[in-house]
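Multiple structures are listed underneath, in structure tokens.
All of the numbers you see were taken from the coordinates with simple rules; none came from a lab. Model, not experiment: these values are computed from the prediction. Cβ atoms are built from the backbone, for glycine too; each structure is taken alone.
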Structure I
């Protein structure tokens with residue numbers, strides 16, 4: 001499926017789109033806080049099953065605050081830790097996450113691609129299911145200045161896939177849905193939510209978690225999409 005043409009405005013997810021889970025940090029935090037050792041590679045392999053469970057939960061409930069724990073408990077269990085221990089370990093990781101978002105690994109090439117896109121006049125914004133500190137995360141990792149609007153579900157009280165959260169960003173950018181494109185990593189949350197709001201969407205699938213998905217164009221990195229337009 002071919003990539004869409006350049007829109008007037010590009011809206012982006014954050015977790016596993018602009019900033020990825022830092023598996024090494026998760027492993028360090030588990031060792032330091034709970035004395036539990038798990039290989040970062042095991043956590044990386046476990047993200048697919050965890051993402052699929054999170055996706056089902058969000059579609060049913062639209063409660064990202066609870067979905068965070070669903071994702072993390074699933075991740076830990078899929079990585080080989082005892083399922084009975086997962087809730088307590090997830091609480092330890094939530095403490096670490098609140099101190100410095102664990103989705104904080106910025107892909108190589110992304111900052112320079114965002115620089116070029118911004119210089120070309122492309123309007124960009126963020127629409128993220130998160131815990132109220134996305135702006136601070138983006139500032140910490142040096143990406144916040146690229147975005148004219150940052151919509152965080154933990155701040156506005158609306159979570160994807162509710163189309164209302166996308167409408168907030170469109171209003172802030174003063175563009176219609178037909179002039180915007182959304183990029184995110186969870187089909188039923190990001191692609192379906194964006195389309196319900198009238199936007200076209202692209203799925204980012206950096207680790208081939210959705211090998212058979214054909215509901216939208218797929219890319220491995222935001223930088224690849226930006227480069228195709230510039």
Structure II
């Protein structure tokens with residue numbers, strides 16, 4: 001099932017073209033990852049697909065009644081406000097304490113429910129943002145560089161949580177990520193963006209594409225690609 005379809009969309013601001021003739025489809029149960037250099041237009045494309053911006057030309061179609069859970073790069077809030085994790089999650093309109101406790105348990109953060117947002121570490125904040133997106137019970141989960149600024153252990157935990165949630169819920173996932181190891185191991189479809197789509201396809205095909213090597217050639221020697229098999233649980237403990 002197609003959740004969002006973009007057809008030949010272009011976006012410009014003040015006469016400067018930011019995205020040029022983008023076409024893509026986001027399908028249910030599929031993990032799609034956007035990769036590209038800084039300034040490639042990745043966040044702008046997300047905003048267009050979410051309906052937060054309008055394309056200069058082209059068309060975007062969304063499934064009727066589409067529910068989206070959005071996780072931004074970071075949480076912008078006034079640290080002087082005494083906002084707890086519980087109060088923040090209730091801003092989404094979900095007042096049921098059992099719901100809040102369930103999603104916090106799933107992201108290993110129930111112990112943070114009454115902690116002030118301003119006191120959380122980077123990794124803890126990202127897990128709370130993830131829980132907030134999960135509360136929407138989304139058909140499509142959209143994440144904009146969700147592991148930016150957190151340490152390696154926090155990144156690994158977050159990606160395990162994401163894979164587990166995707167397996168359990170079967171929602172579509174659209175992710176912006178710079179973590180090429182995870183992208184190539186766990187993504188169904190990769191889109192290489194640099195203001196236009198340079199290449200797109202399954203990770204095994206993309207890693208052989210000259211456009212991919214042109215964008216990420218300097219990073220490739222450090223890659224240790226692995227294949228993730230979804231035949232076990234990460235949460236047996």
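Here are a few things to note about the model shown:
- Which of I, II yields 144 [volume of the Cα convex hull per residue in Å³, calculated]: II
- Structure with the greatest value (metric Kirkwood radius over Cα pairs in Å, for residues 142-197 alone, set I, II): II
- Computed over structures I, II, mean count of other Cβ atoms within 10 Å over residues 30-37 reaches its largest value in II.
- With helix-only ellipticity at 222 nm (-39500 (n - 2.57) for each DSSP H run of 4 or more, over all residues; to 500) derived as -9000, matching label from I, II: II
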